[in-house]
Structure I
Amino acid sequence: MDKLKAFETFVSVATKGSLTAAARAEGVAPAIIGRRLDALEENLGVKLLVRTTRRITLTHEGSAFLEDCQRLLSDVANAEASVSAGGVKASGHLRITAPAGFGRRHVAPLVPRFRELHPDVSISLNLSDRVVDLAAEGFDCAVRVGDLPDSSLVSVRMADNRRLCVATPGYLARRGTPLQPSDLLQHDCLTLSSDASQTRGWAFRTSTETGHEVTHLRPGGPLDCSDGQVLHDWCLAGYGIAWRSTWEVESEIQSGQLVAVLEDFAAPPNGIFVVFPQRKHLPLRVRLWIDYLKHHYAQTGYWQAPPH
């Protein structure tokens with residue numbers, strides 16, 4: 001028995017509602033359709049359809065099997081499309097969410113480029129610093145930076161992310177370079193004022209008798225702000241030391257605009273992830289988007305390049 005053909009026949013009959021309609025669509029006799037269904041049911045050992053002279057009704061097992069067959073046939077069609085006509089043929093609407101700052105720099109510039117590769121995909125990008133409920137709000141996937149809370153979401157690690165203390169060469173020439181975290185108490189530190197952010201302070205790895213541990217310091221200074229981009233801009237202007245992510249400052253470090261300090265005390269990296277709801281069959285457009293991000297983020301020099 002040709003199982004794939006049998007699955008296609010079953011789906012056709014179930015969706016069209018009769019053997020005659022399925023036979024007409026395929027250009028064969030209704031008896032051939034009937035024999036395929038009989039062979040399929042015998043092979044599975046269950047009754048999928050209740051057939052009468054007037055109507056066809058799905059059994060409980062048939063309803064469950066129909067959904068699985070439709071997903072299987074969709075995956076087969078996508079697989080065939082991926083190697084035909086010179087490329088993958090994804091389609092449909094892709095809904096993505098990402099943190100505002102990271103999303104502006106490292107997600108938004110990639111969205112139109114991805115669509116150029118897959119013109120049948122339309123895309124909505126939501127940039128928000130709140131943790132979006134993907135299932136409740138209808139998003140396909142999210143980019144998230146930092147330690148992930150326990151959840152039912154599937155996560156794929158895209159890259160490492162470290163937090164570093166940075167300042168301009170001019171600031172360090174005026175005020176000196178801190179040699180250990182406690183020295184920051186004597187410096188102008190640019191900190192987030194939001195009660196919801198960095199509540200534990202800046203993280204550093206310190207040596208102990210048993211090895212290393214992460215400790216937190218809450219430095220202060222004459223300037224604070226609830227917006228991380230403003231702190232970044234103030235730091236570039238030479239107003240103090242900021243504690244920023246490598247995804248935000250790596251290009252300025254490479255160009256010499258900023259200098260990383262206290263690198264020996266940098267806490268272990270956390271991650272940059274794509275998360276999505278658990279699904280047996282992830283839509284092709286979502287799989288391709290995840291692969292696209294991973295390809296770019298893994299490129300040598302991506303994070304050192306100027307802002308996109």
Structure II
Amino acid sequence: MSVDEAGAARGSDGGADEPGWDVDPDDESGAAVVATVGRQIKAWREVAGMRAGEFGAAIGYGEDLVYKVEGGRRIPRPEFLDKADEVLGAGGRIAMMKEDVAEVRYPKKVRDLAKLEARAAELEAYHNHNVNGLLQTEAHMRALFASWLPAYTLDEMDRMVAARLARQSIFDRDPLPSLSFVQEEVTLRRPVGGTMVWRRQLERLLEIGQMRNVAIQVMPTHREEHPGTGGLIEVLKFPDGSAVGRSEGAFAGRPVSDPKHLRILELRCGMIRAQALSPRESLAFIERVLGET
């Protein structure tokens with residue numbers, strides 16, 4: 001299922017009822033962008049002499065959705081803006097606003113993380129419960145989100161999947177950042193989403209692990225001493241020498257940038273990498289697990 005399929009539900013008037021995402025009231029900057037886009041769409045509609053219902057019918061969406069978008073309460077999807085531009089004769093001026101809403105459709109917390117990852121020259125990550133989000137396939141993501149409680153709506157799931165997939169652009173950056181991942185063995189053996197989804201996830205790890213700027217290591221379950229039992233650890237280092245990190249088992253899980261705190265996280269990451277299988281051994285291990293599925 002694509003990230004846009006949840007908007008396919010039809011309202012009583014025959015228009016698509018909910019093609020977009022709700023605005024996070026705590027995301028002030030994002031809400032301001034959506035409100036501005038909504039006001040511009042309303043202005044173009046009024047200049048065209050169309051009522052909201054007429055406009056909605058012309059572009060294939062419900063009147064209620066039109067009011068939500070114009071009132072800044074709903075983030076329009078790209079196809080909404082494309083159709084609005086065509087019907088209102090805006091000559092590309094509405095369609096070009098897709099760039100303005102492209103980022104704010106993702107939760108602010110994810111946007112902030114993506115901005116940090118986009119600047120990072122190095123990334124070190126240890127994950128013990130799930131495969132790191134940067135390494136996940138879309139099907140794996142959906143299976144994970146579908147298992148969480150309380151249950152997410154399809155709309156919420158689409159939004160989170162889209163945001164996570166967008167972060168994976170880190171693998172296409174130029175210059176390439178140095179990326180180091182350590183995964184607990186259990187994250188490779190849990191058949192999330194069933195056998196086929198699981199197999200494709202393992203294949204994806206093998207593909208990424210072949211990249212020259214990426215190191216994927218496996219922490220075997222039988223290791224007696226393990227400095228990562230406190231939970232996931234992530235450290236991002238930037239070209240200017242600064243860094244930020246977080247760990248579930250340190251500093252209340254909050255992001256830290258103080259050199260003293262970062263040294264603790266880097267020490268733990270270093271020990272975890274030293275105790276894990278080497279990158280070559282890890283890829284061989286993943287291949288064995290794949291062969292067992």
Structure III
Amino acid sequence: MSNELEQTIIQLTTPLYALLIGLEALLSHRQHRDFYTWRDTLTNFVLMLLNGGIDLAFRAVYVVVLVWFYQYHVTVIDNVYLYWFLLFLAEDFVFYILHVVDHYCRLFWAVHVTHHSSEHFNLTTGFRSSVFQPLYRFVYFIPLVLFGFKPADIVLMYSITQTYGILVHTNYLGKLGWLGYVFVTPSHHRVHHASNVAYLDKNMGMCLIIWDRLFGTFQEELDQEPVRYGLTKSLEDTSLGNTIFHEWKAIAKDLGRNVGITTKLKYLLNPPGWSHDGSTLTSNQLRELEEKQKSSSSVTTL
């Protein structure tokens with residue numbers, strides 16, 4: 001039943017995506033806003049196909065793993081409405097944790113960085129997938145099956161929430177008032193894709209922004225801080241291969257340094273930008289440096 005519903009969702013959302021992307025691209029062109037380029041859009045869809053291919057090829061493996069864990073589930077939720085509501089909340093929270101790990105552990109950032117590598121922001125950016133994420137994403141779903149959620153239902157719910165996650169990739173909607181206190185809005189997600197120091201590693205939620213507000217990763221889009229999209233250091237080589245593997249190349253270079261094994265592990269597991277000699281900085285270190293510079297500037301002005 002869940003598999004059939006997932007197919008129905010795909011059949012319904014595909015023409016919706018096509019319509020909305022077409023309208024957004026047309027508006028962008030007529031308004032001379034340059035939200036789209038042919039090369040960037042093509043890259044987004046190729047990355048989506050690669051991610052989807054890996055997901056389909058690996059699905060039999062991770063579903064078997066989840067089914068095996070499901071036999072040890074400890075709770076049963078009889079009320080169907082409560083079941084689906086709790087599954088939505090639980091899966092959105094689990095995605096938040098996955099997303100935080102992807103941003104704060106360089107090993108996983110090397111996978112996720114492809115999603116952030118575009119210097120454009122539009123609906124097709126939502127399809128700019130973290131290519132290899134399906135190989136480990138299912139691990140985060142194991143607690144859900146232990147709490148009594150069926151593997152097929154988890155996969156279905158992920159498809160539903162991912163649809164929402166794609167639709168917030170747009171410059172054509174603002175902050176949406178009170179909805180922004182509960183749900184991720186396009187404004188929130190513009191912040192997430194920004195390379196501005198103040199915006200780095202913020203607004204990690206898929207559907208709900210409440211997790212970011214609760215755990216200190218929330219950042220409002222500021223009028224005085226216009227969003228700059230992409231990475232803190234732009235890619236000189238935007239070929240498909242380098243877009244996917246550039247961070248892995250950088251990791252290999254750092255692991256080749258003449259340092260101890262503990263330091264090598266830190267280059268692999270610490271947040272992106274960490275360095276033993278301070279030659280590169282993490283997002284939190286960059287924010288601290290920026291705050292010091294602002295404080296110093298204000299003292300000098302006085």
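Of structures I, II, III, which gives 14, 42, 31, 10, 3 when P(r) over Cα pairs in 10 Å bins from 0, in percent, for residues 99-170 alone is computed from the coordinates?
Attributed to the structure labelled I.
Upon calculation of helix-only ellipticity at 222 nm (-39500 (n - 2.57) for each DSSP H run of 4 or more, over all residues; to 500) from the atomic coordinates, which of the structures I, II, III produces -15000?
Source structure: II.
Work out distance in nm of label points 7 Å out along Cα→Cβ at positions 115 and 243 for each of structures I, II, III, then name the structure with the largest result.
Sorting by distance in nm of label points 7 Å out along Cα→Cβ at positions 115 and 243 in descending order puts I first.
Laboratory data are not the source of any read-out in this text; all were calculated from the coordinates shown. All values derive from a computational prediction rather than experimental measurement. Cβ atoms are built from the backbone, for glycine too; each structure is taken alone.
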